[in-house]
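Nothing in this text is a laboratory measurement; each read-out follows from the coordinates by a stated rule. Here the structure is a predicted model, which is why all the values come from computation and not from measurement. Cβ atoms are built from the backbone, for glycine too; each structure is taken alone.
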Structure I
Amino acid sequence: MSHRNGTPTSDDAFLAELGIKPELNRRIGAFGNFAISFSVICILAGGMSLFGFGMSHGGPVVMLGTWVGIGFFTLLVGLSLADVVSAYPTSGGPYFMADKLGGAAWGWATGWLNFLGLLGAIAGIDYGAAAFAGAFAQMQWGITPTAGTTMLLFGVILLVHGLLNSAGVRLVTVLNSISVWWQLAGVAVIVGSLSFAPAKHQSVSFVFTHFHNDTGFSNPLYVVLVGALLAGYTFCGYDASAHVAEETTNAQVSAPKGIVRSIWVSWVAGFVLIAGMLFAVQDYAATQNTATGVPPAQIFLDVLGASGAKALLLIVIVAMLFCGNAEVAACSRMVYAFSRSRALWGWQRWRLVNERTKTPVPAVWLSVVVPFLLALPALWSPAAYGAITAINAVGMIPAYGVPVFLALKKGPNYRPGLWTLGRWRRPVAVVAVAYVVVITTVFCLPQSEPITADSFNYAGVTLLAALLLAWVTWLTRGKKAYQLTADRTAQPSEALLNESL
């Protein structure tokens, strides 16, 4: 990595060059920028929530092998995206970059993918936290969780995250910084407790070579591809560093570094966590079919007993809560920026910034209310909920790839920022774009057989629906309303005013 020669332009002056009036509070340093992406990736959320999925879709060898492979390719995508973020360090993130590099239509489509992906991520993370809390309640008080109680707890979690994010970026930054150490210490405590407990441990051969297939598919290569989703879904959300760039000091360097650091630290810590959990599995089948509904909780119970299991489960739940709070922060900044470009209905409200906290408070509440509405189908059908939250990965990953592709396409006309890969930019970007295409396709593959309404993978359907929504809204609204760097002091047309109300 290299830095462009010359004196770095001040953050706000550089924003002005991009056509943006600075409004947010620059209170986030380099560590805070890294912390928000690390908190959103949250290996204790993704790794634990999808642990049971991994056990059924390839088992230990696939879980660890694909973690290494997916982590490597994610790092390449992160490096390529970081290069572009340095050139365009704005709250809009991928959509702003795509617009600048490819034009308005590219920006509009990328923005809708990123926006829907962020909403799906919040729904998935906080609902997952509610489900884990339900497992804890069952262990602690014997309360059997239901769809209704999980939904109620989910709503409470979203409410708390809305209140915390409305208080200002300083509190959010402190919580994200705590989250980093909580996760790293949590991994150490979980792995250490499971390793030194007086219980049997699986062999090295089992952990690194055992293949287990409950998918119904016989082709092992296909099972490996589908099993890669444990890592694929976990390594999402590092665009958060871009979304808080307008609140980050020395953003042209700190934001790209935050992306890259969050990926490689998660990569290493996640491998240690998954390996430590696999060594501690006592009864493979019993762990898969646990009455708690949460396989990691069963591992904790088998090795440490009820008290130890509840303590470790609390570590995971708190990490999930940190993760959801950070995701709300990232999503609200994207909503604020997208509304600043007049892309959302009601854009005048969602772009407002609280004068005291310098926080886009209306965008915060939109970012918690919509995920709750999206998750309501879980009361009647887990499959319907899965279809909605699937947009997380199939929306986010392509949104990362588009700016990288457009920068690549621009060739010598692309002007990098202060942080750049230099001569490595092009070869890394080529591999990164290819990986985005492949992993997005894998996200949409059937995950089990026979294929029924409950087992059907709705990711492809939700991706097509998101693209269709982007196309229709572009034709009906985007062409007349969308302005990447709209002048906030200008009076909007009467038609746009009426449309926003």
Structure II
Amino acid sequence: MDQLLTALNGLIWSKALIALCLGAGLWFTIRTRFMQVRGFVEMTRLTFTGQKSDAGVSSFQALAMSMAGRIGIGNIAGVATAIAFGGPGAVFWMWVMGFLGASTSYVESTLAQIYKEKDAEGRYRGGPAYYIEKAMGLKWYALAFAFATLVAAGLLMPGVQANAIADSIANACAGGAICGDLSGQWMGMDARIALKAGIGVVVALMLAVIIFGGVKRIAAFAELVVPFMAMAYILTAVTVMVINYDFVPTMFRIIFESAFGVHAGFGAMLGLAVEWGVKRGIYANEAGQGTGPHAAAAAEVSHPAKQGYVQAWAIYFDTMLVCTSTAFLILATGMYNVIGPEGAMLHQALPGVEPGSGFAQAGIESIIPGWGAIFVAIALFFFAFTTIMAYYYMAETNLTYLNNHLPRPGRTLLLRLALLGMVIFGAVRSAEMAWMLGDIGVGLMAWLNIVAILILQKPALQALRDYEVQKKQGLDPVFDPDKLGIRNAGFWRRAP
């Protein structure tokens, strides 16, 4: 099974997908005339405005739900993994992916708003499956994406987050007074595995309280928790950099030299730096993956481009602030390992430590002894927990789409139970297996969605131009699909 999954992962994450992600981001950046630069002030303004309704959530709540999905284990363990296997230069290529990905996020999120609809309970639903069917007219393609996302978000990806929670908590309390010695046995089981299983059960129970409350409870929880957890993490990284300020210039030099293959120690890793930077960048910020559009469609806005702007800003926040914070925590303290192309250890500051949250824990610990493992465990818990919550919303949205075409009762309950079961299962699996399953899920969605939005980009670009024209006229832009010649945007034609 391991060999099969490894082969499948290698096929999905071939150089073709890396090139597709970078190429799509560059193409959308050009077609939107660098909207992520020109529109930065506007996207920032829109992020903190907007109204919610009985059918939809506010722009900020939709942002918080999408950020709940974006800010997860990829922002800590994913960055560490990129550095371990791609060298410090991978951080630069994560920045590149973040910059280009902002325009990709605009396109996919605007399309989700244009082609959204109301479900049987009067709530907004939308996402790639909806715009693929309505704009492309390919129902089989839409069903394929919906099914792939249901499997990925409902079964494959939650295990990565649960595994990270369990590992970080076990690392934080191993050998302490609370957990005791985790190297022995407990009731006939490996003590560490038993602890991780218990953590998985607790996380599943807490998650059940949220997901059984529906989208409104998910949005309210995300709005409260996501900004707080992200800012606390960023401030900690800034504190570490201030304390260790003398190494900061060297850190930037290592990043840029490694990114372009001219560093003495990491120069041979140029290809790996690009590969791991893009791969982990996509996993962290999810631009092009097709996850963000689900939350974007739930927003109550007067014009689709508004939420496109907001979701572009989300990529900046995720990559340029949160991911960068992890990179700085690790690189500014020198607490990382780098494994070369042939398996040689090019940099080893943490013997025996696997690539992941342990790098960030060691970085903080080296500056603020006694706090690193605990703080990262707390941050990882909130990051990963809210991400699993967002995964459920994505899976439920695609299940709703499937039920519209292939109805069968009881599927929602089955999805909830299956996801909770995968949380417990993922908590006790090896990190390598969990990441592999997560990568497969992300890759499948990315292939299907990026191809679709490259074909369907025109309505999103028309919406951007229409929004900019109305803003220049001093108006609060309102969307009229008929005026722009956009078909099958039924919601907007019925809206008052």
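Things to note:
- Computed 1.0 for distance in nm of label points 7 Å out along Cα→Cβ at positions 140 and 156 - originating structure among I, II: I
- Identity of the structure behind -0.65, -0.85, -1.03 (criterion: log10 I(q)/I(0) by the Debye sum over Cα atoms at q = 0.15, 0.21, 0.25 Å⁻¹, for residues 292-355 alone, calculated), options I, II: II
- FRET efficiency 1/(1 + (r/R0)^6) of positions 276 and 364 (r between Cβ atoms, R0 = 30 Å, to 0.05) - highest-scoring structure of I, II: II
- When distance in nm of label points 7 Å out along Cα→Cβ at positions 212 and 340 is computed for each of I, II, the one that comes out at 5.5 is II.
- Structures I, II were shown, and distance in nm of label points 7 Å out along Cα→Cβ at positions 124 and 268 at 5.2 was computed from II.
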